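Please treat every number below as a calculation from the coordinates, not as lab data. These figures come from a predicted structure and were not determined experimentally. Cβ atoms are built from the backbone, for glycine too; each structure is taken alone.
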Structure I
Amino acid sequence: MITVVVGDIGGTNSRLMLLKLEGIELKEVYTETILSHSCQNFIEVLHKFLDGKDTPRSGIFAVAGQSNGSSARFDNMGWGRDYILANQIQTEFGIEKVVFLNDFEAAGYGCLELKTSDYTQINPDAEPESQQRKIVMGPGTGLGEALLAWNGTAYTSYPGEGGYSDFAAHNNEQWEFAKFMMNLVQTSNEYKDFRPCEGVCMEICLAGIGAFHIYDFFKQKYPELARYEFDEIWESNKDDRLKNMMIEGFTGRDELCKKSVKFWLQILAYECGNLIAKNLPFGGLYLIGGLVMKNYDFILEKREFFIKCLMTKPRHVTEDVIRKVPIYVVKNEDVGMLGTIWWTKKFLGLS
């Protein structure tokens, strides 16, 4: 029996699945989610998952970091900056073939596998055009982006490092925020890996590694709005700061959090607008990632505000381009895993 281990190795969670080949179909055998920070490295994660199981023939892993198929570096995980080689994994576990994919390369393929029940399209009247480019964007622990382009017979997923594009202020308040964040990037140990960096990248503004600082900015700007009860929670539960900011803000229970999530949605819309203007993805833009999925219902409630913020380009761009691009807010948490399964089928000649 041919078995394959696939995994979506993210900055917060490592999702792994053991599959077996029955005829021409892949069947799920076992699935487990392991906290990435509970392990010292990827090898320890894989040991935890495979303990007591038969050795799989192949391994396909989507990695939140640099990868080129035969090696990978796991960014935003505290696992160091060294590359791990596929042949190291093969030797350590006795696996015949190991392939590393970038996590958003896999997510791109995963979006091709989504069902209509997995997402909501929020751009009124926009319809996807066949064989046109698609964009995938996802704020999670980091900010990933990928382009899907038609190659004549199928889509190919091209990941990028768009999360490191510069944050551009639209008004004085956003410029104040940019200066606030620039100071943090230059002085705080939490961003030492980003130096030398003269500006502020979108990843720090939108993703889990920095978006919670939006609250810190507004608290400094409007100290009279701070609530003692929430600040106690904020200081005592630092791992949940962004989660608490989102919940309190989207529900409107805390005024500073409310300002913070509105600001976050604006930046998210701006980056979507930038991606649309640069890539003309008339096949659709897919919003994925942990922050989108966990706040799916809230984002849908604020869709009109989001679309308004999206329409900040010149009129010919908004009318001729942005209004024609479907924007899919995705609630399926397993997009990356779907992508590794899609790639496994291709690898085994099943598609």
Structure II
Amino acid sequence: MRNMRFLLLLLGLATAQPSFAASPKKLPALGADPARTSVSGLSSGGFFAMQYAVAYSSGTIGAGIVAGGPYACGLLGLAAALPCMQGKPSGAGAFNAALWYAGFGAIDPTDHIAHQKIYLFHGTQDKIVFQPAMDAVRDFYVDLKVPAANLLYVKEVAAGHAFISDRIGGACDANGDHYINRCDVGGQPYDQPGAILAHLLGPLKPRATTLSSVPIPFDQRPYLPLASAMADTGYVYIPKDCRKAAAHCAVHVVFHGCGQSAAYAGADVYAGLGYNAWADTNGIVILYPQVDKSPVAPFNPQGCWDWWGYTGPALGGFPRFQTQSAPQMRAVHDVVARLQAAR
């Protein structure tokens, strides 16, 4: 019973039934700006956003980490997952791991991280990931000399384990139901996607009231190594202006949490959070890659991003989930590269 309770906690306590998406299309090459790539994510997506931004730091200008945890915390596998979320993981340990992996070229040199902009969020009512996990993330970035002006840590909102949207979602303190909540801050609905994009990409123009485009499903399969546990279909929002000429357009990648992919949350996760309205008026392509649930190897029954090694070790037995050679890391990087490729 304890093992089942632990597994449910780890995987996000998701119980929603899957929905179905339209037929995926080939992802277009847009020629988007390779110097303006950023990421964000919730829960397993928060862990993954951090490890992606660390591993590919030379090409990632910032990360928004919502209720995640420190880099390489899951090196000991599933047994380490609960202490990473609800114990007191070490920011110094994450720092040393990054230096070690960078030392033999498994990730980019860590010097790039000092130039990134970082948004961190932890809700005071989060019952799944506790604040020390996010404190360790903060400590990691402090150790790597991210300037205080570039490091924003929001930790006073009475939110549960969720993305915070001013458009859709449950009660602020909820810890379930697709993990999208509505919260007031200072008497106003908190717009987390807008806060993330503004911090990472600079001042934004007002968001669109009517979108110029719609999210489109695309075929992820050409980018997937074996045993990646990723879904066949991902989603991308391409503003009309970026379809015409994308050299000025940034790419922002949003990583869903466990039990929060489109198979569970439907269009909410790629059309409802609020990222697309900001993207529309600010020249940002929003990528929503998707992980699939897998009841067999690689074992991932709730569609979590791999931050503890379920996609398997590298040659020689060393964990690689947090390196550039990891199946999911490579897949996302290749999808981003496709959006940045010349038309």
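Once volume of the Cα convex hull per residue in Å³ is evaluated on every structure in I, II, the highest one turns out to be I. For the structures shown (I, II), FRET efficiency 1/(1 + (r/R0)^6) of positions 31 and 287 (r between Cβ atoms, R0 = 30 Å, to 0.05) is largest in II. Of the structures labelled I, II, one was used to calculate mean count of other Cβ atoms within 10 Å over residues 39-46, giving 30.8. Name it. Here the read-out was taken from II. When distance in nm of label points 7 Å out along Cα→Cβ at positions 199 and 303 is computed across structures I, II, the figure 3.2 traces back to I.
helix-only ellipticity at 222 nm (-39500 (n - 2.57) for each DSSP H run of 4 or more, over all residues; to 500) was computed and gave -8000; which structure, I, II, did it come from? Source structure for this number: II. Computed over structures I, II, relative contact order in percent (Cα under 8 Å, 6 or more apart) reaches its largest value in II. Which structure, out of I, II, was distance in nm of label points 7 Å out along Cα→Cβ at positions 23 and 279 derived from, given a value of 3.7? Computing distance in nm of label points 7 Å out along Cα→Cβ at positions 23 and 279 on every structure in I, II gives 3.7 only for I. Each of structures I, II was scored by Kirkwood radius over Cα pairs in Å, for residues 87-190 alone; the highest score is held by I.
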